[in-house]
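Structures given as structure tokens follow.
All of the numbers you see were taken from the coordinates with simple rules; none came from a lab. Bear in mind the structure is a predicted one, so any value in this text is a computation, not a measurement.
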Structure 1
């Protein structure tokens, strides 16, 4: 969502050219988002009117009875209704379809089998018979095969198999896989062509295995081998006469569920709801609640504006809380306020939280499952812990303002501690791989609160352990889900988190590894400049870690032609000596454009890519320009050929990187450094940047630049070691020979050295 121009701090620009209508739209969308968010919360937690009865609790003894002034019903609770409906569904008889053709089909299959058996047995060859049985998946023993050669044995087996099929198929045979549906005393049988189902006892239905055994038992007088053979024959030829009808059964069960009454009692007018001098029971509280709801309903019907006033009151309360937070966001975190994507993400996280809270409240789930950490962890990672903590407190106040959790001390403390530990854990732990530690810290915070509540409210050890189990589950689930989504949140908002930055700091990253192996001098310079820049950035409250990682990659383009940069050259060997100055300048400039290309190919975050393109700004490579004039004449030389493409630094961090790059290059060749010389060096380099206008587009203030000078000088004094004579540029050799992008300046009256603008590193 694009709004009017904003400055580097995220504030709406004060340029008079910005139309008032654009400013109105800018703020209007954000106000609309607040209204939608408040409406969403109100829709999830519709306000309830004030109680029309006094405050009652279980065990309270009243001196006077509570008499019903009207007749009303007592509804079942959600859990009671669900339980009763489940019981009703489970108690309904299942329906099985009867297949009359099963008997004939099974007899036909058996006769076919025995006919084949007879024809082969007449041959008198036991081996042929066993081959046939194996083909029928009947692994007959030697004794079984021998007995089958006897015609009387085969007749006995055939008669009993057919008799069993006829007898038991009519009774009903069910496949073992469908036997689990026989969990009621009776079942319903659907006969073909008959509309009404008949009811039979489930005990009379045979499961497949029982059927096979019963048929085999019909020849109990024979050998066990022969009975086992008959059982196997029945297994291979059984066709089940009853088939479970899942569709009809489920329809019956759903009808049974819907038939369950939703009320569990009635109270008539003038009936005593609670008797005098008797403690109030759980049932009494249910009747009192139902009585109060009925009185409110009647009042609402008689006074139509009651609910509207309740909604308006709840809306104004939530709007006040979120509105104050939004104003603070605009004043304290204007960059977040300006980013519509960030606001949408924050709103989405809050909506998810209250949606889960609604489920917790509606179904009576433990309040320990409120996922406050799921919201706070990614907010702390994407922005900072202080902002996340502020958001956590706002959400805590909103939570305890909703009907299911109204004024609950347990909810107040749990959500506040969950938010606090989540925010603080991210402040201490910076790597995404530490998610397990995040969850453990949050769980520990919850445990302390639960222990305190146990002492204060005199709960049992069992209650404490149960609550601890839920909070631990909440902490670990919230942490792993939230941290798993951080990458997607980064993509959506365009934010690069510290966790992601640290991942790119790994020296085993392909681009860094290549830089360290192919351009070791450049890599060493990048590391030193990173240390220098991070320290300076922290001094003014800028993003020090971003400066560090950005400096690691700022000269990545040098990996393609490392020999053309002095830090990678053997002493006395400079390939620029034999090149045309225009070509030399092109090679030097090329490390910016090529570095940008390599960064994109490596999917480097945009905020790190900015260090590559901006750390030289639009600086002028005067040494090659002057050499070109000497060779070709001024009229044949174009300044554009000797100017970096830019842009100039657009942020505090890239501006600091430009200064750190130049300062580190200069101090590496400084001879006999001391505090005064280091300070003068820093002053000179930064002054040159200001005079050239390289810092004009960054949000750095003059006060911050003053602090940076002091920070650079102090860092150099603590880390610097002896080096060769100072040239203010890293591409300088000890003699006044040509180096990449250097400019002669007068340092001493009798000393001429070459200074390369620090942006050429």
Structure 2
């Protein structure tokens, strides 16, 4: 396929034969298709490992095939036979590697030895573990304040590694925990805490088997968490209504062909997922949800006036909710004109969706980053909670709130203490456990950490996994931030761009992957644990030999840094690293809900962490679920974009061959794009208005208005079913356009779904 023929046929449905072909391709690319297939059969199994991909839950009645196409990509990417030994770095300078793509870097395979950057040769050289730990400890102890160091955590880190990490950092003396959740679901946590008193979802997988209706808002499960499609498909087949709110038509939300369904595979058929598909303007979800509430209030008034039963659950509201009358007044004060203008939907569409809600006995609302990455994202989450509270759809079977997390343990990391604004109860428990005071000053989130690195207040950056440079907005600024550091440390499995902007001293420390056997000094295999989006805690034990004998576990690496920095006065770090049961015992003593942790996590499929809101116990100031009663945003970015020609609101998202910043391939068959990532999806009418054609080359220019030049150069236009005034494209390539200073109010989450841009036409691409 030539460079100009990158637009091809899109899949008619998610899954199906395309998914099976992709599985086979990824297994062959791993270099070990037979052992890879065996590995997959242990994915998400009680006697295997938790998938290193998404955080979707495991069913109690699981099968032998509890993995999806993108799970296969994640597992085979980690379990590859390809290796990056020290001689690789001897052949390639860091300056050369910076010119490589994300895909090409990670495709080289697994890192095998700890490496230290040598500025004279511009290469990474081998270093012993002891020497690396000693130098890291020396530099950390040389800083004039613990707050000079930033400690980043990826959602891939296990509960045990994350707990030990936060223990080390707090004993060191800071709460600086920039975290991947800061960039995705922070708004969910903030909004849900304010509304229902807990920052997590309230549903179990079993609720999807009982619900009458599911509202899917701002998410694309077909690419981001494909196993969810199985639960949506089963709900659709038994007659549940599925109402989708998404600006872009996504294949996984339209139709799904289950690769495990023999009839669908033989006949080439598929199951319709969305019974109703609505395409609001980007950032218009809050207005759409408030419009549905307005329709519910009107229908309730009419029903009661006619002597019919009320539609709103007034008994639930009387017993369990606060600020209901204020919310009613706010809805009454919100005009249909403003709702329609901001949402981009018609009144008929909104009333139709409200009808689905009112005719359903039980309802689940589920969402992801299409909701959480706007300026007003916390308010969108609260409006969704408002809507669900009207009919008591929280805290009963088949109903509830379901934010779907990204990486496999991003929720667990927060549960065990990765929190720059740690709850006082956690710090109190740690002080009781260790007998020493904990730092109480709030630390830095991701945005604040980058700002501190840029202005010199932070001088050290340590990352427990992830690819911080490519995950964060304003990419050129992150490069400058890294270059200012006295020390950068990356604990990782594969090479990525974060490792190629070294500080004054820089280490790349390779760790075991989720799929690999982790043995202690006695030769005993150890398990770790993770928490999924349903608050289920699972055990995970690798089955493959380590990629290198020189690798250490995340836990062991954290313990090594901790011992070299802090000594063993308060904690016996070696003992904890050698027996994860001891870490879990400490978690049990410090974190509520982990009673009998070691026993319960060894039960097949683990255990559920208690969620008070799911039991209708509300840990809010009012001790009730609390309605938000503020107005709609004065103007969304999309409304601004419609005020002038050649102004659009951009949303960034993943391709189907991608998970977070990891690029598995160059195709996106669900959107019909092949061999190309520098693309911009645009409404055909907008392309015509610009005088552009399909495949037109353009520069995309940031229009944030802060005087900073932000340009994504030489992208190609792809006509797509997206609202006028909206455009979309892939991150991390488009992160250069997302301003670091544009973030959610109350969440600090970058506004990656509402970026104002213009386009500049370049030479004809035909």
Structure 3
């Protein structure tokens, strides 16, 4: 074995040396063409015919070992012809195979003979294989027929109104069936609906109807092909489509806008008026173009809409004669529009109709100019058609309704004014105007007009306006709106208007510093402003109830909706409503064993909201222990002049069910996570604030709130300070682990500071 190891080592060494040599000469001018071991020496042959002897690579042969002793031959085991085992040719007398067992007895053969009896091994047993046919049964009786049906209103087992059908049978029996009343439809309508264009392999969306019922509830119903009577929609092509149909006897019309979000071209134009009046200028000898009241409603293929004023650069026309009609053609972004013009002499026209259209409440600074966007609309009949003239509302058209005096912009005050046109109309409409002398007003508060700003591409601030509220000594209020300048903003460089987030905007106004929260939103990444539950009010469940099951029932019975409001409209809608379901709520791990009002969170599309629920005890078997009058100070806090204790350890305080226990003359009530202490007087049937004994260990105060908190051994007392008096209001039990905070009725947290002050944190 040792020799074998030496030989292997030598071979490994040789191989290693060959590889090493190859590595050294691989880059030379000559290469190795052969390697041989001659007499234990390694000889290399090169490409130029030369050789190189690298010496011995095989070690010397070891000494021959002595020969071992010859081994003893093993025994030979065979089976002889007689079937016995033979060892080394000797019969052992032992058979290699056991003797054959006795032959088994054949089993019986069971058959059915032609006579129908069982046969065993061919012998008739006399026993029939099939029983005798039974006697024929009697004919069944005819079922009783319905002899009458009576339908009447009734109530099901849940107390819901239903129709009760009573079926009378011919045999004198009867049975009833309760059928729920179908909801009565009040009306059906389809609002304008927006759908993004679909590809060839995509399914078409389904428009919906809103069905309103007489009980105030509603449902959304998908529009099926069998409902549609007129119209169709090509969901693969952007455009505005119209469908008409019928649902359960109610007709509906739906406008469907199929939009392409990548296409900002103009889809359609709609002009505010198509028959207008222009006046003829006799000095100039031509018509005076007048675009007052003319606006284009522009609809884009991406779903956006806007209104723009018609301008002279948009139009072209060939003027007609006075008292004649001519057409005006216009274009906006390659889309065509037109309107007709009736040319009249101003001093000859007589309108049959005049009305004011626009805002009716105005507020001006004293000595300001009167400038408003309101329009007076005049009607004129020509050739059987109505024509319109629009006139901007001016100050010289206004007269005080009180005394017919004209508007005086320098006179402070507020009054109602009627509108008188220069066409002889005595009364067109009224407006309300307030003129303010700001020297009498003092600034009260300032805040942002809107605290929601869309991100800007360059990160620069957009126009920001503040609202400043003022007040006079007499209690009159007034408001100003001011655009913030860069000089007014103190931390403009700290706000990145290109990045969504919530910031604090600091600014100055009238030599005072102000702060406002500012939300910068990005509709491309998060367009949801908020989510809230509609119809969710007064949800109450019993302690330890199945929260998810109770939620599902409540949401269905109250037709609760989740409202998602957006910063910017989605498909023409600023909010979306979906049916609320129990799966939206974060019920896992929610503790329903605690009593009181608690916040329950819900989520939708990554946004979180919350509702309040009231967990109450099961009072079905509870009995009154007694009703007790309360101190006046407690009565104000609880909103009741008395409280009732029940034998299940429950008492209601301030509309909340709480657990209590009595220890002698002391009542301990657990309100949220805190224990309140009261004194009980069984003789007087009265409950009062727990009486403190001795001097407090420390007293804390908040002068702004008129509050003191006195700490004793094992409890503290919240007191109301009135002049020199400190009146106990409520007492709380505290332990050795008291951390200096009290959860007061679940509404606020009172923090006791080391300096003896009290900090109030609202919840």
Check: When you work out Cα Rg over 2.2 N^0.38 Å for each of the structures 1, 2, 3, which one comes out largest?
Finding: 3
Notebook entry, point to check: Of structures 1, 2, 3, which gives -20000 when helix-only ellipticity at 222 nm (-39500 (n - 2.57) for each DSSP H run of 4 or more, over all residues; to 500) is computed from the coordinates?
Noted result: 1
Margin query: Can you rank 1, 2, 3 by relative contact order in percent (Cα under 8 Å, 6 or more apart) and just name the one with the largest value?
Written below: 2
